[in-house]
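As C-alpha cells, here come the structures.
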Structure P
C-alpha cells in the first residue's frame, strides 16, 4: 500500500503489512520534504490523518503555511503558527477561542493577547465578542487601553454589547433605552426580540435610511406576525 499513489505522486513507498495510515503519511511527507515537493505537501497538510508531528515538522520548514493555517488544529500547530510564524488566521482563531471559551484559563488568554497586542485586527476581532469571564475582559481592556485605535474599538465593543442586550432583554425600560440609541445593529436585534413592545416593532417595521434597514423591517414584521 502507498499513500503517494493516491495523490498520483512519483514518490512511492513499500509499507509493511498492517502499517498504519499515520506511519504511511509520515514516510511520504518526509520524502516529499526531502525533494521539495510542495504540491504533495499541500495535500498532506489538509489530510485528516496526517500526524501532529508531521504537521509541526512541515511548519518548522516554513512550508505550506496557508494550508496549515486553514486547519482547525491540532492546538500545538496553531500555537506554533501564531507565535513563531505570526500567521494571521491562527492568531485570530486562538485569540477568539481563548477569550470566549470558559474552558480556557484567564492567564492563557492574558499572555496570548499580550504577545499579539500590536495587531489591531486581533483586538478589533475581540471587540465583537463576549468574554467568558470578567478577568479576560479586564485583560483585554488593559491591552486595548495602550493601543492608538482604542477609541474606535471601544465604540465597536459598546455597540456589540448593546446588540447582545437588545437581542436578549425582556426589560421594557432597557428596550426603550436601547431603541433610543438608533444604532442599526441594536435596532435589528430589537426587531427579532419577542419581548420588544408592539409599538416599537411597528416603528422598526418602517425603518429606512439605516444599515440593514430591509432586514430590520422584515424581522420586525415577522415578530409582530407571531403575536
Structure Q
C-alpha cells in the first residue's frame, strides 16, 4: 500500500483532477486526502498488444508476474509430457540490463504469441499487498487486447465483467490434486480451438475501449 505517500502528495490543491484506476480504492483515497477522486480503468497499447495468427503462437502457455506455485509445477509437468513450450518469468526487475521500454516490447511480443496466458488476481497470490482491494491491473487488458486465452481466475471485483468481459477468463482451480490439475490442463488444451475463437471474438467487440488512447480521451473529458 502507498497510502502514506498518497496522503502527503495529494491532500492539498496542487492537482486539479485526482484519478485512480482501482475502483474499490476511491472511498479510501477520498477519506485519506479529503479530496474528490474519480476512477478510470486501466488499458493497453493497441499497437503493441495485437493478436498473432494461430499458427504463429509458438508459446503454448505463458505466465508473467504473479504465480501460483502448485499450478506452476503441474503446468511444467504437463508441457514436458506433451512436448509444449511454457514461458514464464525467470527473474525479477530489480537489476535490469536493458531499457525498460525494450523489456516491455519483448513482454508484449511474448503475450501476443502465447496461446494461453496464466493469470491470477493479486488478492490470491499476494493478499498482503492487495489488502482489501481487488485491483484490475493492466495485465488483464494487455492479454485481452492480444486475444490470448486467459486461464486462471479473474479478480473478485464486480467491475471485471463490465470493464473487460464476463467470459474472458477460463476458470482453473489451482487447489486440486496433481491429477486434477493435469486433467484440467488437458481439457483446456483439447479445447484450444474454440477457446481461441472466443478470445478473438471478445477482443473484436471490445478492443476499441481497452486502448490508452480511449483512456486519455475519457480523462480529458473530465477536465471540461
Structure R
C-alpha cells in the first residue's frame, strides 16, 4: 500500500533556547514547523494524505500547536484543549478533515503529545481525542496515553512510548495509545489493523513512529 504522510511540529522552541524532544521532529525529511493552527492549513495547500501527524507538547486533553511548553495566557490559535474545544472545532471539521485520503483504508490523525489521553478515564467521559473524532468523520484519531520520546536512530527518527520517565513501555495499543473512530473508542488492536490495513502491530508502529531523517 502506497502511503502519503505529513508531519507538522510545534516550531516555537526552535526560536528559543529550550532543548526538548519535540525539536527532534525538525530533523525529519519534509517535516514542517507550525506556530498556529492556520499554519497547518496553509502548509497543506491542496494536498491530501493517509497520515497527518501533529507533534507538540501535551498533557491530558491539551496539545500545543505553536505554543511550546505553554504559558499563563491561553491562545486559541496555538493550543487545542478540551475545555475550549469550540475554538478548534472548525479547524478539525472543516479545514483539516478535507486533507485526508478517504477510501477503503482509514486515514489517521496522530496527535503526538505526551499523555494526551488519560487512560484512567472511562471511554464514555469527555476527552479531547473523542471530541476531535466526533467531528472528523471516517478519520482514525490516535493519541498517546503515555510519555513520548522521539529518538534519532541511524537514518530515522523513532518514537518511543514510556509509561513513566525512564521506563520504556511496550507498543501495546491498549496501554500506550488511545484510538477513536467516529467518536467511539476502539479497544482492540485487531479493529485498528483492519481499518488501517496494517499487517501487524509492528507495521502500525512504523507507520506512526518511524520517519526518515533529512540528508545532510
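Quick note: the coordinates plus some simple rules give every number you see, no bench work behind them. Fair warning: this is a prediction, and the values are worked out from it, not measured in the lab. Cβ atoms are built from the backbone, for glycine too; each structure is taken alone.
-13000 is what came out when helix-only ellipticity at 222 nm (-39500 (n - 2.57) for each DSSP H run of 4 or more, over all residues; to 500) was calculated for one structure; which of P, Q, R is it? Intermediate results must be reported in sequence, preceding the final value.
Details: P: -19000; Q: -13000; R: -4500.
Only one of P, Q, R returns -13000 for helix-only ellipticity at 222 nm (-39500 (n - 2.57) for each DSSP H run of 4 or more, over all residues; to 500), namely Q.
Given structures P, Q, R, which gives the highest value for mean count of other Cβ atoms within 10 Å over residues 50-57? Mind dumping the intermediate values first?
Values: P: 17.8; Q: 13.9; R: 23.6.
Once mean count of other Cβ atoms within 10 Å over residues 50-57 is worked out for each structure, R has the highest.
Given 9 as the derived value for relative contact order in percent (Cα under 8 Å, 6 or more apart), which of the supplied structures P, Q, R does it correspond to? Could the numbers behind the result be given before it?
Values: P: 9; Q: 24; R: 19.
Derived from P, not from the others.
Output the label of whichever structure in P, Q, R has the greatest value of Rg/Rh (Cα atoms, Kirkwood Rh).
Largest one: structure P.
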